Each structure stands twice: as structure tokens, then as C-alpha cells.
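J.: Listed after this line are the structures, all set down as C-alpha cells.
A short reminder: the numbers here are calculations on the coordinates, not readings from a lab. The model shown is predicted, which means the values in this text are computed figures rather than measured ones. Cβ atoms are built from the backbone, for glycine too; each structure is taken alone.
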Structure P
Amino acid sequence: MAQSSTVYAVTIDLSNVDRGVYETLDLRVARHPSETADYLVTRLLAYALEYEDGITFGDGLSSADEPAIVVKDLTGRTTAWIEVGMPSAERLHRGSKLAGRAALYTHRDLRQVLAQLEGQKVHRAAEIPVYAFEKPFVDALAATLERRAQWTVNVMDGQLYVESAAGSLAMPLVASHFA
């Protein structure tokens, strides 16, 4: 018998000064049985950092047709394709062509992710930011993630601050590129 997803209820008080976004996000997130805690944390952080009207979690783990996070306008047109982890160049290429913009957030080693994508055919590759969360940062959040969680996420002057059951964490939020 197949395992079912585990639902997490995560409330994020978001204050992204760099983008002028201030919201309280009440999220219900299904964690696929094959999804690691690190991936889930990265997915939650990416959602918060990319937050705008029309954002939703996609079926990125179980569908090649959708990213981990997608933003659609009122007409249903995809405006942002947000990947998490270490997607193939083909997925990024498809998403970049389909959407107005694409981005990648990863908990993996940045050098490995960039090496995998370097030289691959990806539409507007130079415009796709790649954000890598530091391993100790993700590990601390993953180790304390409960099925009901409360986070405070702040972004200011290129610094990411998260307060959670893991305590206060901080790291620089720097975009890399692979083209």
C-alpha cells in the first residue's frame, strides 16, 4: 500500500523589506513520502521569498509539467516558474520559455547544481537566479520542523533572517547564475 502525504500547517510572518512585501502566510503543505525535510524547508523558504498574488505550490515532485512553485495571473497564464532542489536543465528550459521569469532555490551544494546546468540549453539562462541555502541553515530548520510550525521570515539588505523553533538564523541571500 502506498504511503500518503503528511500535511504541515506552517504560519510565516513575512517581512521582505527588499521587495516591499509584508504578509502573514497560513500555509497547508503536503509533504510527499519521498520528499526530504531539507527539500520541504527549501520549498517553504522559496515560497516565502517569491510570495506574490497568484502563487501556489505546484506538483513539482510528482509531475514534470509543473514546478515546485508556480505563479499565475488572473487569466491562468504562468508568470513565474520556481524550481527547488536540483532540477534538470530541460525543466528550467521549459519553465523559462513558458513563464515570464524563472528562479531556482536549492539546499544542495551550489557548485554541483551550477556544474550540472552549465553549458546546457536553457532559455534565458543568464536571467535565472539560483539561490543556495547554507546547509547548517536548512539543517537547523529541518531538525525542528513540526507538523504545526510558526516562522518569522525577514529579508533586509540581502540578508535572510528566520526565527523558528530552531532559534534565530541568518544568512546572506545571494543570487548566482549558470550562464
Structure Q
Amino acid sequence: MLDRESVKACIRMAFADGEYPGDWRLRCSEEGDEPYLLEQQFKGKTDWQSLDPKFLDEAPGGLASALDFFSDEAFRFYLPAYLLADIDGRLERANPVFHLCLGLDDASQNVRIDPRRERTWFEHARHKFAMFSREQAKAIVAYLRYKCESTDLLESDIKSIEQALCRYWLERAGESSASDCNRADG
């Protein structure tokens, strides 16, 4: 079983030199009010380590949808704060596991993001996660494995994590584990 503090240390180390994306590059969408609310609430928040888990769990504006609307750069910058808050059991609504598995599991891999666009969730995920370094990917793998081992997840959530690990995260982290992948495919 993975040690909670070791996983947290791995995350802190891997993301320690993360660069704030800039106030102008916080949101990924111009559709609706949520992206603009996110931009207002995260503007100037240049230290992810100082963010309160309650703020993260509610942002923006009590909608708990920040992870949906961050630009790729902002997602990468703020993700470690979400991972640490989740490991500490301080998130009730925000769900980093969902966002790290979306597009990489059977349920979403071939689904189009929008019927008017050709891009699938799998293509979106590969593009979004391509900017993570190998060390950051290793920290994400440790987090996902920790979640599988130490929390009461639904069987479908565990399967989703295993599929995401096999389809993307293990390779991205420079790891290979046939036993993980055989279980995910079974």
C-alpha cells in the first residue's frame, strides 16, 4: 500500500517548479459565465500551495467546476493543490480523479466532446496531458494508485483509473505494469 505522506511528497516535488500561467491564460472557454468567474477568482493566485481546500472545492462561485474550465496550463499549475486536498479528504465536490481519467477509459474514450466537433475525449486528454513532465506524470500515477488502494471507490471508478493508467499515465510516466493493464482489460 502506498504511504499517504510519500505520495504527497512526490506531488509537491514534481510540481514544485510549476509556473503560473498568467492572469490572461486561466480559462479554456468563452462559453457561459463559469470560465469568466473562474478567471476572476483565480486571477493573481500565483502560489498553488497557499490555496485553501474549501476555496478549491467550491471554485468558481460555489459551482465546483474550476477543473472543467481551466486552460491546459492552469490545469497543470493548480492540479497539485487539488491532489493534495483530495488525499487529505478535504474535497467534497471537486473530483481530480474524474479529470485525470476522462477520455482515457472505456466510458469516454471514443465519445465526441461536442457533436459539432470531431475531437474525442481521448484526443482532448492526450493533448491536455502532453505538457506534464515525466516526474509530474509519475506523481499522478502515484496519486491514482493511492486512490485505488486507500479509498472506498465504486468498482466502476477503480476500473476507470486502471484503464487511464494503462492507456496513458503509465507510459507517460515511463512505467510499464502488465498486471495493472491485464486487470483493466478484464
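J.: Which structure, out of P, Q, was distance in nm of label points 7 Å out along Cα→Cβ at positions 96 and 128 calculated from, if the result is 0.5?
T.: Values: P: 0.5; Q: 1.5.
The value was obtained from structure P.
J.: Thinking only about distance in nm of label points 7 Å out along Cα→Cβ at positions 24 and 144, which of P, Q has the largest value? Kindly include the intermediate steps, with their values, before the conclusion.
T.: Details: P: 2.1; Q: 3.4.
Max of distance in nm of label points 7 Å out along Cα→Cβ at positions 24 and 144: Q.
J.: Identify which of structures P, Q gives the largest calculated value of mean count of other Cβ atoms within 10 Å over residues 48-55. Let's see the in-between values first.
T.: Details: P: 16.9; Q: 14.0.
With respect to mean count of other Cβ atoms within 10 Å over residues 48-55, the highest-scoring structure among P, Q is P.
J.: So, one more: Where does the value 3.3 come from, among P, Q, when distance in nm of label points 7 Å out along Cα→Cβ at positions 80 and 120 is the thing being computed?
T.: Values: P: 2.2; Q: 3.3.
Checking each candidate, the match is Q.
J.: I have 14.4 for mean count of other Cβ atoms within 10 Å over residues 88-95, calculated from one of the structures P, Q. Which structure is it? Mind dumping the intermediate values first?
T.: On the way: P: 18.9; Q: 14.4.
Only structure Q yields this read-out.
J.: Here is a follow-up. Quick check: 37, 36, 33 is what I get for Cα extents along the principal axes in Å, for residues 56-159 alone, calculated from one of P, Q. Which structure matches?
T.: Details: P: 37, 36, 33; Q: 39, 32, 28.
Working through the options, I get structure P.
J.: Work out which structure the value 11.9 belongs to, where mean count of other Cβ atoms within 10 Å over residues 72-79 was derived from one of P, Q.
T.: This figure was derived from P.
J.: Further question: Can you say which of P, Q returns -15000 when helix-only ellipticity at 222 nm (-39500 (n - 2.57) for each DSSP H run of 4 or more, over all residues; to 500) is computed?
T.: Values: P: -7000; Q: -15000.
It was calculated from structure Q.
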